[in-house]
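The numbers here are math on the coordinates, done by the rules we state, and not lab data. Fair warning: this is a prediction, and the values are worked out from it, not measured in the lab. Cβ atoms are built from the backbone, for glycine too; each structure is taken alone.
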Structure I
Amino acid sequence: MHVSEDVEAALLAHPAVARLDGVFASYLPGRHVVGVRVEERVEVAVVLRLGRPITEVVAELRAKVAQVAGPVPVDVVVSDLVDPEEES
């Protein structure tokens, strides 16, 4: 598995993440990972569920990404917020 796929899995496992957003992408043989770009730094774009302070969630996401990607800078972009009651 590629690091970008590990980052994707870690982010999607977080209960506040509704989905990843296409601001960034990693292009792998035969597929791409939307919402994650891994280069000298890791850049991720997420859509969060309302209900928790955004700064706390972003700090948790940075920590999760660091566990997977190692000691590299991590940029987290919150692209949108969704109401969990309105998710389909």
Structure II
Amino acid sequence: MLTERLQVLLSRAQRTRLEAEAKRRRTSVGALVREAVDARLHSVPLEKRRRAIAEIKAMSGGRYLTTATLERIVDEERERPLQRIGRRARR
């Protein structure tokens, strides 16, 4: 929940760029500013991020799925509740 209000002065060019980007992404200027703050000030501590990167780099083996396979699995999972509803309606 957002509870803090902050007033920031920008140049006209900065505001124009923010508004154009917000429109392009179909989001608000405020959402873009919050995203930029989180990206710049790292909501996750730098050392924790470095540790995670090192752990990922150290991984070997394992099962890796292609994008097409992942999309198929997601589609199947989305259809399951619809199939259950269809079965209930036929009873």
Structure III
Amino acid sequence: MSIEVQPGAHHNQIGEVNAWRSRLNIAVRAQAQKGMANKAILECLSTSLSVPRSSLSIVSGHTSKKKTVKFDNISEKTLLEALREAMD
């Protein structure tokens, strides 16, 4: 899944999909230093989507606001349903 991160936000939150960039916006409180924002992204996704943290990993964009997150052992249908619920 392609995401765009806003580090240093007021709260952790899954935002809207940016249709122009084809990325899901995610805001996290953590600063983009020493991997803190990356950890916060995975925690936010895990909590918001009710998926195990161990099934998530950042596969590209470790030092960028634009990242790709990999979901293991989760069907696309289940993931889309969880995203819809989290965004409501």
Highest-scoring label, criterion being distance in nm of label points 7 Å out along Cα→Cβ at positions 3 and 75, among I, II, III: II
Identity of the structure behind 62, 44, 27 (criterion: Cα extents along the principal axes in Å, calculated), options I, II, III: II
